[in-house]
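Structures follow.
Since every read-out is calculated from the coordinates, none of them should be taken as a lab result. Note that the structure is a prediction, hence the values are computed from the model and not measured.
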Structure 1
């Protein structure tokens, strides 16, 4: 009897010890310049002191999947560990002439376009490894487009828990209601990755989704 009690006690201790050690793979997806890296950077900076990648006004600045391991997020006394995965912006077509507008030399523009196209393919492949996906959309842009439909379609097919973020709510043109109307089956959180507005609601939604993993 004493041995059985001891075994049960030992199991409970081990259970508590390893209960929260699972690293949840959290991916950031969306069109170029929506603010994926800005949001990932803010979260990583807040909880690890380091950013995940560089940001720029030039589209497709992130052209390779980049990630940060073991980002422990604390919220309302709870802690969860995430592998943060920031992906290149999804686009149906990437033309090198898009980069010429930013005074990038033609040779470099062509190389960037090639890398960005490869980055889109890599992003879609990584979906198979995701536990949760945050779709980051520019709150000032029309959400009804082929890129967003492609992203959501891929997520639906894989049955991955999704949170939609309407970024740039600090701008007057931002319209969260339009994004909510476009994707009524998902929770939509309005944030400003630039200023850190409304991140509490974001963390609450992420912790809630984590329970489904």
Structure 2
């Protein structure tokens, strides 16, 4: 089975297994309250790393949300690192209760991946976009349109995971990574794109249409 399609993101096992072991040890020594505590925490972490299937729209012009969460900003920006020009940006904030597996917003080839170390400011702050740990994934469609997605770590997030590599082809809605414990996703689209969400909207990764290519 493809690890990316497993019901639980396997990157979460590094947290789930130790917690489960601690629960078993607590049961062995008959420390009921402690075993119940570790059971509750284990179940929460398993739920946090859930990796559900999603029904992705097939229209090739549709750009889908790469993350669960809430739209916190829509703006026109100058992006010099990867796109080297102006673009329309949609920022999505993920809290600890959202699914944290990220999906490709479009079908295409991964042209560039760039990781940058940084701080761990609250991901809903504008300055998190500038200063926090981040991983940028640039996808180019068959028509030559470039869509940039940036994974940004948040206040308690301490690791960004990326499952794709440069040169790989990805399908829209394909799982490409995750951010552990609260974070932010930003999607950059061409200026002539139509944005189909507004600030405050709740979105679902792999399903919600956030924009259309002209």
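Some points to look at:
- Origin of the derived value 1.06 (Rg/Rh (Cα atoms, Kirkwood Rh); candidates 1, 2): 1
- Looking across 1, 2, the calculation of semi-axes √(5λ) of the Cα gyration tensor in Å, for residues 63-174 alone that yields 27, 18, 16 traces back to 1.
- Given 1.03 for Rg/Rh (Cα atoms, Kirkwood Rh), for residues 71-110 alone, calculated: source structure among 1, 2: 2
- Structure responsible for 25, with relative contact order in percent (Cα under 8 Å, 6 or more apart) calculated and labels 1, 2 on offer: 2
- Structure (1, 2) behind the derived value -13000 of helix-only ellipticity at 222 nm (-39500 (n - 2.57) for each DSSP H run of 4 or more, over all residues; to 500): 1
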